[in-house]
Structure I
Amino acid sequence: MKIGVYDPYLDDVGGGEKYMLTAAECLSSNHEVSIFWDNVDDLEVAKERFGLSLSKIQITKNIFSPKVGFIKKIFETKKYDAIIFLSDGSIPVSLSKNLFMHVQQPIKGAGQGFKTRLKLLRVKKVFCNSYFTKGYIDKQLGTESLVIYPPVDLHPRKVKKENTILHVGRFRVVDETVGGAKDYKKQYIMVDAFKKMCNKIPKWKFVLAVSVKESDEGNFDRLVTSTKNYPIEFLVNKSNDDLWDIYNKAKIYWHASGYGENLKEHPEYAEHFGISTVEAMGAGAVPVVINAGGQIEIIENEKNGFLWNSLEELQEKTKFLVENNSVWQVMSDSAKKRAKDFGSDKFCKELEELLK
C-alpha cells in the first residue's frame with residue numbers, strides 16, 4: 001500500500017510530531033510510506049530528538065503547502081492508497097482511495113455545516129490520541145472517532161535514583177502579558193511552586209528538560225535568570241537518549257498544563273494525552289500532575305501517581321512522597337507497570353487495523 005503522511009507542524013518537536021513520525025516509521029515496515037514536507041533538516045532534528053528511524057521513508061514535496069495549487073494537490077493525492085492527515089481544524093480534500101484524519105487536541109471552527117459534512121464523506125475514519133480529545137471532536141464534527149493512544153517506547157536503565165523532581169516539555173509562550181509571559185506548559189508556575197517549597201525538602205532539586213525555539217529564547221532566558229540561587233536546573237534541546245538519562249534518575253515527575261485556565265472555554269490548554277508523563281513513569285518516576293486533560297486517563301490517583309487541583313496539593317503530595325520512601329517505592333513500581341500499557345507494538349498493531 002502506498003501511504004502519505006502529513007503533519008503541518010513538523011518544524012516543531014512536540015508530542016503530535018512524535019505520534020505522526022512514529023506512525024510513519026511503523027507503517028514503513030509493511031508499506032511504501034512518504035512524508036509530505038519540504039525541509040529535510042526539520043525531519044533530521046525530529047529524528048534525533050525522538051530517537052526514530054526514518055530510513056525506509058521517502059520525503060516528498062509538501063502537496064498540502066499553500067504554495068501548491070488546488071488542482072495539482074488533488075491530482076497528487078490520487079496517487080496514494082491512503083493519506084493520514086494531522087488536522088489543525090481543517091478537513092482536507094483528497095482523491096486518495098482512503099483518507100484518515102488524526103486529531104491531537106480539541107479543535108474549533110469546523111462545525112457541522114454542509115461544507116464540513118461534505119468533506120467528511122471522503123474521510124474513512126477520524127482517530128484521536130485520547131478520550132479527552134475524542135469527547136470534543138465527536139461533538140464538534142458529529143462523528144464517532146477512534147482512540148489510538150500515542151506510542152511510548154520505554155528505556156529503563158539500572159541507575160541510582162537521585163533526589164530529583166523532573167519536568168519535560170516544550171517551552172512555548174502563547175501570550176505575552178504585563179510582567180512576564182504565559183507559557184503553555186506552565187513552567188513559570190512550577191518553578192514558583194518549587195521555589196516556595198524547596199526549603200522544606202532540602203537536598204532535592206527541580207530539573208526542567210525543555211525544547212526551546214529561537215523565537216522563545218528571550219522569555220526562556222528570563223525564566224532561567226529567575227531561578228538563580230535555587231536548586232533548579234535546565235536541560236535544553238536534549239536528544240532522546242539524554243532525556244532517558246534524567247528520566248531514570250528522577251524520583252518524581254511534575255506536569256501542570258491547564259492550570260489556571262478556563263478549560264471549558266479552552267480545553268486545548270490542557271494536556272491532550274501526556275507522553276512525557278508515561279515516559280517518566282516507565283523509568284520509575286512517580287507522577288504528581290494536574291487533574292485535567294488526558295493525564296487522568298494515564299494515572300490512577302494514589303496508586304501509580306497523584307493528581308492535584310491546586311498548587312497547595314502539588315506541594316503537599318510532593319512533600320509526602322519525599323518523606324515517605326516506602327510509599328514512593330510502591331507507587332514507583334506501579335507506575336512502571338502502568339507505562340507498559342502504551343507500548344509502540346500495540347500502537348503499530350492498531351494502526352494496521354485502522355488501514356483495513
Structure II
Amino acid sequence: MKVGYFPCTQDPPRGENIARIMHEAAAEAQIAEKCGFDSCLFSEHHQQADGYLPNPILAAGLIGMKTEKMRVGTCISLLPLQHPVHVAEDCAIIDQMTGGRMTLGVGVGYQGPDFDAFGVSPEERAKRTEEGIDVIKKCWSEERFSYQGKHYKLDNVSITPKPMQKPRPPIWMAAWTDVGIKRTARMTDGWLTDPLQSLGVIKRFTDLYRAECAKRQVKPYISLMRDVWVADSMEKAKQESEPLMYTHRFYFRNKAYVEDEQLKGITSDEQWTFERAQKDRFISGSPEHCREQLQMWQKEIRADYLILRMRHPGGPDHKRVVEAIKMFGEKVLPHL
C-alpha cells in the first residue's frame with residue numbers, strides 16, 4: 001500500500017507565521033519522501049480563525065519543486081469556489097513541472113464561511129462541482145471544446161499546456177454522504193474518505209462505493225485518510241494526544257461525525273476522550289500498535305491508498321512530527 005502525508009497548514013490565530021509553517025511542511029515532505037511516503041497533499045478553507053492556508057493547488061506546486069519523486073496534490077480543493085478552467089490550467093502546469101506527479105482531489109465543501117468568501121450559494125455546490133469536473137476533464141483531454149451547463153458556458157476553449165500524465169492526472173473526490181459517494185463513483189477516479197468517521201461508518205460507505213462502481217463497471221479506488229500518532233508506546237501516544245483530541249473535539253461540537261454506536265451516551269466534548277476515540281478512528285500507539293490497527297483497517301476496508309495526518313494546529317511541534325515521520329517510515333511503512 002502506498003502512503004501519503006497530509007501536513008498541517010494552519011497557523012492560529014491569523015496566519016501571521018504561515019511562512020514558517022509552510023517551510024516546515026516542505027521539510028516534513030522532504031523527510032517523508034526519504035522515508036518512503038508516496039505523496040504530500042493539501043486541503044483548503046477560507047476565512048478561518050486559525051489562519052488556514054487557502055490555496056492547496058499553489059501549495060502542491062511549491063512542494064513539488066522541493067521534492068523529487070513524491071506525488072503532490074490536493075485533499076481537497078473546494079471545486080465549487082473556483083473556475084474549473086483555472087483549476088485545469090494550474091494543475092497542468094504543476095504536472096508538467098513535476099514530471100507528472102499531480103493528483104487533484106476535490107470536494108463540494110460544507111463550511112459556510114468558505115462560500116461566503118466568494119458569494120457562492122452552498123445550495124449550488126453539488127452542481128457546480130459536477131460541471132467543474134466535466135470541464136476539467138475536457139480541458140485536459142480535448143484540443144478544443146465547448147460546454148453548456150447551468151453554471152459554466154464555454155465556447156471554443158483550448159488550454160495549454162496539457163498535463164504530462166496520460167490520459168490525464170487522477171481526480172479523486174471526498175464524500176461522506178450516500179449521495180456524495182454515488183457522485184464519486186459516477187464521476188471520478190477514486191474516493192477520498194475523511195479522517196473523522198469510525199470504522200463502521202467507513203465500512204458502510206465503502207460497501208456503497210464498491211456497489212456503485214460495479215454498476216458502472218469501473219474499478220473502485222479507495223484512499224483512506226486517518227489521523228495517526230506513533231510513539232514509543234500507547235501510553236506515550238496518549239500523553240501527546242491533546243492536539244489530536246482538540247481537533248476531534250471540534251468535530252464533535254460541530255456535529256461532523258456520522259452517528260454510530262461509539263457516540264451513544266456522549267453528551268459533551270469533555271466525555272470524548274482519547275481512549276474512546278482511538279478505538280476505531282485513529283492509528284495510534286507504538287509501531288506495533290499502529291501495524292495491528294492498520295492490518296485491521298485493511299482487512300475491513302481493503303483500501304488502495306493511505307493518507308496520514310500527524311500534525312494539528314495545536315501541535316505536536318515540527319521537531320516531534322519529524323521524529324514521528326521517521327519512526328513510521330522505519331518501523332511501520334515497510335510492513336505495508
Can you tell which of I, II yields 0.30 when FRET efficiency 1/(1 + (r/R0)^6) of positions 198 and 326 (r between Cβ atoms, R0 = 25 Å, to 0.05) is derived from it? II
I have 23 for percent of Cα pairs over 33 Å apart, calculated from one of the structures I, II. Which structure is it? II
Answer label among I, II for the case where distance in nm of label points 7 Å out along Cα→Cβ at positions 142 and 158, calculated from the coordinates, equals 5.9: I
To which of I, II does the computed value 2.8 (distance in nm of label points 7 Å out along Cα→Cβ at positions 46 and 78) belong? I
Where does the value 63 come from, among I, II, when percent of Cα pairs over 20 Å apart, for residues 126-317 alone is the thing being computed? II
One of I, II was used to calculate FRET efficiency 1/(1 + (r/R0)^6) of positions 54 and 238 (r between Cβ atoms, R0 = 25 Å, to 0.05), yielding 0.15; that structure is II
Have a look at I, II and say which one yields -13000 for helix-only ellipticity at 222 nm (-39500 (n - 2.57) for each DSSP H run of 4 or more, over all residues; to 500), as calculated. II
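Out of I, II, choose the structure whose coordinates give relative contact order in percent (Cα under 8 Å, 6 or more apart) equal to 19 when calculated.
This figure was derived from II.
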When distance in nm of label points 7 Å out along Cα→Cβ at positions 206 and 230 is computed for each of I, II, which one produces 0.4? I
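Read-outs: derived from the displayed coordinates by stated rules, not from any lab. Given the structure is predicted, the values throughout are model-derived calculations rather than measurements. Cβ atoms are built from the backbone, for glycine too; each structure is taken alone.
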